[in-house]
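A short reminder: the numbers here are calculations on the coordinates, not readings from a lab. For clarity, every value in this text was computed on a predicted model and none was experimentally measured. Cβ atoms are built from the backbone, for glycine too; each structure is taken alone.
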Structure I
């Protein structure tokens, strides 16, 4: 039940609040649509990267298996201990619709040569190349998945706000405006009728 004094001031405030609610609803609804499009686009990228990572890792481990088969486990482990690759990650963030989207850069610093070419095998080099590709893909996947999680959280928050405006605030202030307008109209009619009655009595008295 609405318990607000039916005054012109309150009517003005209610109309203004209703207008702001509708404007906010429109802006948030647009934001929600944009977020949904970004989530859809990002989801496709994540699915593609997940497949790339899996395929690359499978290929890399197959190359490792072939190398072990070709030169033996002991010699392979000896070569593997000589591989010296350091990773450096740099992350910056940009904002998209109020969401902090990460951008991760990966640098692989290799201290070559890892080992003497004597006794080495093509499969070892192949495994190293594939592992580096997998690390790059994993880094990119982490970037996209982090962005996707943040976008989904913002989408949920925005959707809650849109629903609150749509189902609670806009209907409430719309009802407040109608209530006050009706009461003011009723009071105006009553005042007009009273004034008319007064004029009629005065006229009958010859005033």
Structure II
């Protein structure tokens, strides 16, 4: 898939990252509440810039397997986080999905809306069969976001991540193309904090640092 990617939802626009986004990204990449369940953080400025460089570099790859996008508010263009969908290869038709929002964007349903937009893009534009995501077992708010976005809990991976001196467990969620209804309206109300994804860090914890 060539060209810049844009995913539009009712209130959000997910677009390609630009180099001048780095300061907005860095604001939430150093917030301890935002990176609490993440395998990265707090970021140095160099780490945030490196993330932006990787995100922009992926646009030129053929085939393109990684889509790391800025989450912005449609009304004013404000950058409130990031979201991504990443396939292992061009044939397997499966990918992991993740998102991360700054703290002042929590509790407004933006996480559910961004996740649903990424899922729809994966099935409708990338032709995927399965999309999966993980979240820390302690992150109940993120689990609710994934469920409201249409994903089903498959199980729990015990002590799968060593994070800041402790073993952490993850819930595994997924959705199949047969379970996705294009254009279906999903109610984001009460989605809670949308700050601990899904595969954005777990599977590629060093590569996907923000």
ask   = 0.92 is what came out when Rg/Rh (Cα atoms, Kirkwood Rh) was calculated for one structure; which of I, II is it?
value = II
key: Which entry (I, II) yields the derived value -27000 for helix-only ellipticity at 222 nm (-39500 (n - 2.57) for each DSSP H run of 4 or more, over all residues; to 500)   = I
task = Taking relative contact order in percent (Cα under 8 Å, 6 or more apart) as the quantity of interest, name the structure among I, II where it is greatest.
result = I
query = Any idea which of I, II comes out highest on FRET efficiency 1/(1 + (r/R0)^6) of positions 57 and 97 (r between Cβ atoms, R0 = 35 Å, to 0.05)?
reply = II
inquiry  = By the measure FRET efficiency 1/(1 + (r/R0)^6) of positions 25 and 49 (r between Cβ atoms, R0 = 41 Å, to 0.05), tell me the structure among I, II with the highest figure.
reply    = II
request  = Kindly point out which one of I, II the value 6.1 was derived from, the read-out being distance in nm of label points 7 Å out along Cα→Cβ at positions 33 and 73.
outcome  = I
